[in-house]
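*Asks:* Listed after this line are the structures, all set down as structure tokens.
Each value in this text was obtained by applying a stated rule to the coordinates, not by laboratory testing. None of the values given here were measured: they were computed from a predicted structure. Cβ atoms are built from the backbone, for glycine too; each structure is taken alone.
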Structure P
Amino acid sequence: MNYATVKKRDIANGPGVRVSLFVSGCTHRCPGCFNEVAWDFSYGQPFDAAMEEALLEALAPNYVAGLSLLGGEPFEPQNQVALVPFLKRVREQYPQKTIWCYSGYTLEELTGKLPGRCRCEVTDEMLSMLDVLVDGRFVLAKKNIRLLFRGSENQRLIDMNKTREQGEIVLWSDR
């Protein structure tokens, strides 16, 4: 897997100060996408052991609330396979920090309730490590710059912990 960019101090992609990893590769190709350059799976740099260590180090300060995964598309199958071992390390080293993931796939597609090309052998494991999933493709006609942590009105901020507990989708709230 390649990554397009890393933001070690990001305040736009989840609550608090976050470390954000923008992976490369996306097959959605949403019109109006803010990160079109990251559609190409070969764009950027290899996500290697040195980058994993740099991200883990960036997560260390107490003021960093957590990790955000964006793209590209983190839930492209080949990206999931590369991300799951890293997410395990994040969970082990920083269990108090949150993991947010932005995906053009819906939770229903990711869980297999609706058909989609995103499911692979590690999808359920990756979902199990997320605190919040921001799901749904960016839709230019539904763009709204006033929305919190998302770009279009169709996208949902799903509280994955409460969703797992209750067995139904529970939206995240900052209250």
Structure Q
Amino acid sequence: MAAFEEVESGRRNDRPQLSLALAECRLRRCVLLIAKLDRLARDAHFLLGLEKAGVEFVVADMPYANRLTIGVMALVAEEEARATSARTKAALAAAKARGTKLGNPSLTPGDSATAASARAAWSVAANRRAAEVLPYVTAARRAGAVTLQQLADALTARGVRTPRGGDGWHPWQVRRLLDKVAL
């Protein structure tokens, strides 16, 4: 059994972990277990296409759902996503009209103390992320990867997201990661 954790938004269609999970299910001819339907997809077309992907799946929060129920819930999730987006945009526009400053206050030009605080927080997050990716690098090395390109290819093949959320690693990203963890 394998476990895959997707961190992408349910509104996005490029879902590398889901693709890996589907491939694993096809390979092993097993059932895909999904925690929550609305977190899987907020696009009815995407979700209905998943039914045609050749993989049986069960949704943990709706274990007895059938094709009809899944289709209806997919449409409901898609409409909820649209409504949430509209409410958020309206609230931001109203706040802006009231004079509220929008955006990240730690990126305000000229505020060096706040900028330094933001840089420190980003550094901590980057170090934590590097530590999370390190076991994959170690496994790739055990499997024979030596060069930065080989390590980058191994991370990409494993579906590990890059520091900025991309799905394809480059050798220079691996170098920065290794510099952070000081192997």
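*Asks:* Mean count of other Cβ atoms within 10 Å over residues 70-77 computed as 25.8: which structure among P, Q?
*Replies:* P
*Asks:* Relative contact order in percent (Cα under 8 Å, 6 or more apart) was computed and gave 18; which structure, P, Q, did it come from?
*Replies:* Comparing all candidates, it corresponds to P.
*Asks:* If helix-only ellipticity at 222 nm (-39500 (n - 2.57) for each DSSP H run of 4 or more, over all residues; to 500) comes out at -7500 when worked out from the coordinates, which of P, Q was used?
*Replies:* Label of the source structure: P.
*Asks:* Hey, distance in nm of label points 7 Å out along Cα→Cβ at positions 86 and 166 derived from one of P, Q reads 3.7; which structure?
*Replies:* Checking each candidate, the match is Q.
*Asks:* From which structure (P, Q) was mean count of other Cβ atoms within 10 Å over residues 118-125 calculated, if the value obtained is 11.4?
*Replies:* Q
*Asks:* Here's something else I'd like to know. Could you tell me which structure in P, Q was used to calculate distance in nm of label points 7 Å out along Cα→Cβ at positions 54 and 94 as 1.5?
*Replies:* P
*Asks:* A value of 9.6 was derived for mean projected area of the Cα convex hull in nm²; which structure in P, Q was it taken from?
*Replies:* Structure of origin is P.
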